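What follows is calculated from the coordinates using simple rules that are stated; it is not laboratory data. All figures in this text were calculated on a predicted structure; none of them were measured in a lab. Cβ atoms are built from the backbone, for glycine too; each structure is taken alone.
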Structure I
Amino acid sequence: MAGEQIPEPSEHEYEDALEPTHLIRRSDVVLKAGILMLGAGTSGLRVRELMQQVASTVGIQRLHADISFTSIVLSVRRRNTFRTQVAEIPNPGVNAHRIAMLQDLGNSLPERTTVAEVDARLREIEQTPRLYPQWVLVILVALACASVSVLGNGGWREVAAVLPASGLAYWLHRRMGAWQLNHLATVLISAAVASGLYVSFAALLTLALGSPSPRTAAGFISACIFLIPGFPLVTAGLDLTRIDLQAGVPRLTYAAMVVLAITIGVWVVASLAGLSPDPVPPLAGHPVVLWIATALAGFFAVFGWAAMFNSPPTTAVASGAIAALGAVARALMLQAEVRPHVAAFVACFGMGLACALVARWFGMTKIIMTVPVVLVTIPGSSALRTLIYFDQADVLSALEVGVSTVLVVVAMIAGLSGARMLTDPEWAFTRPEPPTLALARMRRLLAFRRPASHPAGDEPDDRE
């Protein structure tokens, strides 16, 4: 109408008009992919790789990401426009199934697609429920902890005491996590409850049978082994191997803090229970029976641990089978008086190679196969002896056993890292496009089996 005044645009409308909205939407979806991957617990390299894949498919030309344990600082460029964003993860955790789904997403992205399509797939992955109900996890975790006690020379009495103690402690751990209690306090309380319940159940068995077991210490640490920060510890080692200090150092610090909380909880109960620091005697019996028991214990220990990490059942079974072989190999080396840290290195190196080959043959994700297998080499008994020696003020013995414990942990990470560098050029080289190694060509020759989902002539991506 004549004379009608057109309202002036507001200050906010002027600001909105200047914003690069297309770049903002693209940057948001790239950052969302990175946060989902980082929050699932994988290494910084794979987080960066997924973000680059998503950025490429939505048309972002350049990307730079600073990745730590709990945050990402992302800078993107499209034509002459830049944008920087920061996102944080309040409660880092582990979700192996999400890692696998996100990696499949990155490997299946077309050359170009819309932001809406990528965001929809990310939302679907984010909303995917966990694979195992809580009651199943309680059973599997209890079985895993009992199996670890067998690997530590525990007998049937230790298994009988570990099963209810670890199951109840894990259930309480999950409940305290749902209440959003301080994480380190949750770990400390869970460790104290698990070891305290174990001592109580072991005492009940002693009353019923009339004599104490000489293997009681074998199940003490096993009852709370589910608290060990496996994913942060292994991924920290892998990140540090690539000199990715920004991601590796915070992960290692977090893992050390969790181990310290476990140590305090266990130490209190061990002091009150008066456990002996003497080594647990080896199991007696027919060699064939002992090797079968060792293999079964290795399988169920790793299968239960993998399920706790939310690994798909087929991947958990594959990890368990590889761990069964690794547990027997390590036991044979220890029987031949090989040093514990050397045995741990050889076992972890062999299991790492086996995980790489099996992952390629059957289209699985390497990192979620590799981490659980280290459970069969964790030096739980020597760690407990170190605590008891310190509690008894026997500093020299504590230092001797403690150094051996640290060497085993370092050997575990070194073995897995060596296997990763030997089978994956991205870990052996720091170039943007690493050369193909001779072993990589050998690996292709060994890949005589392809997953049915891949058409003939297409090689599945064997990166973790």
Structure II
Amino acid sequence: MNEPLLGMISIQKKIASRFPAFGTNKCQEIGRLVSEISKREDGAVDGILTQIPVGCKAYPAVKDHLLKRRFPEASARGDKISEVFSSFEIDATHAVSLMRLSKVPAPKRIFIESAAEGSELAMRLRQKFASATTQIISSYKEFSSRSAFDIPSYNRRTDDLYIVHEKHDHFKACPCSPGVVPCGYHNVNLGFGCPFECSYCFLQNYTNAPGIVLPANLDDFLEAFKSYKPNIRVGSGETTDSLVYDDLTGYAARIVEFFRSYPQSTFEFKTKSDNIHGLLSIDASPNIVVGWSLNPQDIIDREEYFTASLAQRLDAAHRCAAHGYRVAFHFDPVVYSPGWDAAYADVVERMFNAVPAQSIAWISVGTLRMTRQQKKTIENRFPKNKILDAELFTAEDGKLRYAKDVRLDIIEKMITWLDERAVSSTLIYLCMETESIWKVIQDQRQGSKHRLIPGNG
């Protein structure tokens, strides 16, 4: 019987009974290891405990035995495992519902800042979602400060739609994470919150919004760009999917028309959707890039709920390229598991078959990473997830990542496959990777036809 959701207290009682000399912290660490092994192997906690050798009673020996079972690949490589394991607590009510009928559900409530009340967006959405209750609020910031930002409220985020008049932070440099190679990318946040349910999404712990937030004043964003910075690579998609709400906002076409007059800058739409109608309704511009995140279909099926399928994403990319846009692809995150290389090599092949190589502006590669708090959130929201069954360790940037050798193997193979088919004008970069990894890959690529650039993510 699988017992991954067995309460930590119950597990610790079993451990304390078996190892009475262990204190609270040691029982916690052993409990976390036993729980992860139980989930990973689909095995019973009692069975795992009884399989600890009889003579194995001291804490270091017990932990070492369980580490080898929890991290068999790292153990086989001889890696030193020095992780500290936190408590394992799951609230069954925090699991997100993955059974909804609509990829983008209609809101139940619409809140409109008074400054945005007369906007075209507010009028359009009130008409489209006539059954939703509507409330005018003076300030989104003040109104939202009364809300609790927890997992249950995040699970309900699509119920509430906020239409705001954004006064600040129209454009800003990508903050990047400490310890990774900076990218020089710039972000424009034309929305906050996403209806997709990607198990690894950083927004689960980053967001402090009680719903989906859409700014009504695109003109102010575009006006701000005129006095921002020229000759930059800028894009939306940091805090929401760039195109998932475009049929509501109609912003994509307006952005293309605006940036047509700024040919030295490049604007990228990042998406996991196939909502490209707005982009196809106008003439393309050479400085507009439409980028898709790609994964094998089995990863999409079990980790990227409600997103467009791989085939739908590649078809949308094909249509955008045929219309005259440049496109981009983001293998981020690459999710490791046995046989990962055959699955991703197939995606690379399908990608180049779908889109002419000369239409691809850039391709990024990045491996799965997360904070410790994000790991706990994933355990609660996606209790049946598979990505946390992998061997993740604290890297030099403080995030949980695959072992360095595994990351290097992934990146080396991915870039080799991309090098074989991409044209020389296509940029290839590493996404949110540490400097030590970046330097190894850069040194290996001396003489390559593709310039490896710092990545954003």
Structure III
Amino acid sequence: MTASKTKNMKSFEKAIEIGRPPNIVSLFPNSKALIVSGRFIDRAMLAKGNAISIAANGRSLFVIEGALKAAQRANSAIIIEIAKSEGGTGAYCAVNYWNMARLVNDLCNQFNITVPVAIHADHYGIKGPEDIETAKTEIPSMFDAGITSIAIDASHLPDAQNLAANIEISPYIPGWAGYETEVGEIKGKQGLSTVEEALFLIQGLNAHNFFPDWIALNNGTTHGIEASAEGIQVELTAQIHDALKPYNISGAQHGTSGNSSERLRQIATKTRTTKANVATALQMISWGLNVNDYGNAQLDGNGNFIKLENEGMSGKIWKKITAYADAHSLKKGDYKKLNLPFENQLLAQPSEIRNRMARRVEDFVYNMLANVFNSGDTADIAIDVILSAGAYDPGPKSVRIEKPEDWTPEKIAARAATIQSDKGPGGDFDD
């Protein structure tokens, strides 16, 4: 073994010893999976500069396996996540908030994955008071199951209620965990977020001693397979990130499917984004569908998905899936709901088919990490950050700037009433 490999192995072993948070140590005491707080992933991207970690939505075992292998190949820190709609109590995927860490841990040990990985509960949606009360028990249960990072998404609510929900829920998130907040639902070119809205949310949280690692915006993109008319608004994103500089917060980019590699490179180079969610594209790629550079599954002349021969799932199961979708009148954007009913059938395929499903995800994610998001070799940087911190928590990036007395419930309501913004159309914009 060379001196550099010996040094790297010693650093990895030390990171395993000190860098895994208490819930992970308790769940997996003998594991060699370097599952860490989302804070370390963010810090590694910032340290490299103009780098973004993929947050791969693990809708299936194949996606998680492929994403982890790609991260190892690129020597990149990575985030594996699932959203509330995908993996909450009303999930449409077999992977969920409560089993995802176990799957990641098993795969890391099976395939000798040594890069740092965060387990992120994405889009934990809050749409009213009942969701807040549920969150007070549900969020601790998720961290008990191995979550190391979370996104509180109360963007469905008016600005004052969004802030109030974050303030009320934040104490239930462990102080060491990665924390993402969101302003503006992801609605494409409608309801775009503004500097004023973003400052209101982050300043209000700052006044109450809560310092998110990331903020997600509606910056012109959409969830799902459909390309938006505009795509990510790079200049708007940069403008909002610049206004938030005093609070030292990073950006989380949602809805990357539907945006070209070049536009995603611009997000990396021109904004403070360190996390980019990739969901639908990975599902379609694992299935063996023809997907373009924008991450969108292509359609034939009859409006049907193009299934590539000898790629992804077997042709036999694909026929079952399309028949099921037709029988249930599912639109193309609702094929995501087929993950749960067909997961076991996909897992029951011969090994060569299962392997090619994961390998196709690996190749796609590797290209994104190495050639689009500039996150290659951030695994070493993340480990260095862990060793420098000497613990499983690097601490918050910000300090209190705002005065708490300026952010009482009454003053929050008064401030919110002065915000000029267009929230866009109503509807269901869940991931």
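As an exercise: helix-only ellipticity at 222 nm (-39500 (n - 2.57) for each DSSP H run of 4 or more, over all residues; to 500), calculated from one structure in I, II, III, equals -11000. Which structure is it?
Here the read-out was taken from II.
One of I, II, III was used to compute FRET efficiency 1/(1 + (r/R0)^6) of positions 66 and 402 (r between Cβ atoms, R0 = 41 Å, to 0.05), and the result was 0.70. Which label is that?
Attributed to the structure labelled I.
Here distance in nm of label points 7 Å out along Cα→Cβ at positions 218 and 378 was calculated and came to 3.4; which of the structures I, II, III was it taken from?
II
Out of I, II, III, which structure matches 22.8 when mean projected area of the Cα convex hull in nm² is calculated?
The read-out comes from structure II.
Comparing FRET efficiency 1/(1 + (r/R0)^6) of positions 26 and 170 (r between Cβ atoms, R0 = 41 Å, to 0.05) across I, II, III, which structure shows the greatest value?
Top value of FRET efficiency 1/(1 + (r/R0)^6) of positions 26 and 170 (r between Cβ atoms, R0 = 41 Å, to 0.05), among I, II, III, belongs to structure III.
Can you rank I, II, III by distance in nm of label points 7 Å out along Cα→Cβ at positions 98 and 122 and just name the one with the largest value?
II
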